[in-house]
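Right after this note come the structures.
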Structure P
Amino acid sequence: QVDFNEAEKEAEQSLKLLQYIGDRRSQAMILLHMSEIKFYRQAYETALALAYESLEIFRDLKIRLQIAIALYNMGHYYNRLQNKEKATDSWAEALQIAVELKNQNLINRLQENINLVKDERMTSNS
């Protein structure tokens, strides 16, 4: 069993150290991992805020794959918050990057998520 409290504590300590030494890429990675912990703890708003913070750093650093992964995660967080439009928008933006990077695994996962939301919308409208 995962000890989320311990994982959060270690992530927060790592984040402080990384901020101190100025390693922004690793800060963004830790923030993204912290968002996943919050997601699994069902703290979706906090997960979204942490993922957004990581996304901003990845954008500043122009790390395309990590931008796509942050957007992928944010799509899941928006989906859990019942914001299907923002979920789809996040996944669509991530898909565009995944296609540019020719990352077939990510492309497949994103297309599957987008199609699931479309199917849910069609089912709920009929």
Structure Q
Amino acid sequence: YEQRTPSAASRMIDRSGDGSTVTTTIISDTGEIVHPTNGMVWRETHASVASIRADDPLSFECAEVVTVMRRRAGVQTDATARCRLTATASDWHVDAELTASEDGHVVFERAWHSDIERDHQ
């Protein structure tokens, strides 16, 4: 598989000046890769950021963005999923979005919200 553009990955943990908030960031990018026989080009990126305050476990928040691209014969498709997770004492709150496009034109969009009871605790 030919690697057309460089891949990249990073992980970082940041503690606020007083140490009260911890933020973890994870980034991954495959770069553009080409299939050797059919010429399909693909790239996938993932970004994740999660934070929490030491004095408040309910301050937890995690945001994720995943994008998948495919291209061949002059046509490119992209799909991006976004998700945000937060919590209260009784529920998890999930917000999600999905966007799909072909050659830069959005062909599908949807957003969801769900509250999930934290009954396992």
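Which structure, out of P, Q, was helix-only ellipticity at 222 nm (-39500 (n - 2.57) for each DSSP H run of 4 or more, over all residues; to 500) calculated from, if the result is -29500?
The structure behind it is P.
Out of P, Q, choose the structure whose coordinates give Rg and Dmax of the Cα atoms in Å, for residues 6-53 alone equal to 10.3, 31 when calculated.
Computing Rg and Dmax of the Cα atoms in Å, for residues 6-53 alone on every structure in P, Q gives 10.3, 31 only for P.
If you rank structures P, Q by volume of the Cα convex hull per residue in Å³, which sits at the top with the largest value?
Result for volume of the Cα convex hull per residue in Å³ over P, Q: largest is Q.
P, Q: which one has mean count of other Cβ atoms within 10 Å over residues 14-21, as calculated, at 10.5?
It traces back to Q.
Out of P, Q, which structure matches 21.5 when mean count of other Cβ atoms within 10 Å over residues 30-37 is calculated?
Of the options listed, only P reproduces it.
Each reported figure results from applying straightforward, stated rules to the coordinates on display, with no laboratory input. Computed from a predicted structure; not experimentally measured. Cβ atoms are built from the backbone, for glycine too; each structure is taken alone.
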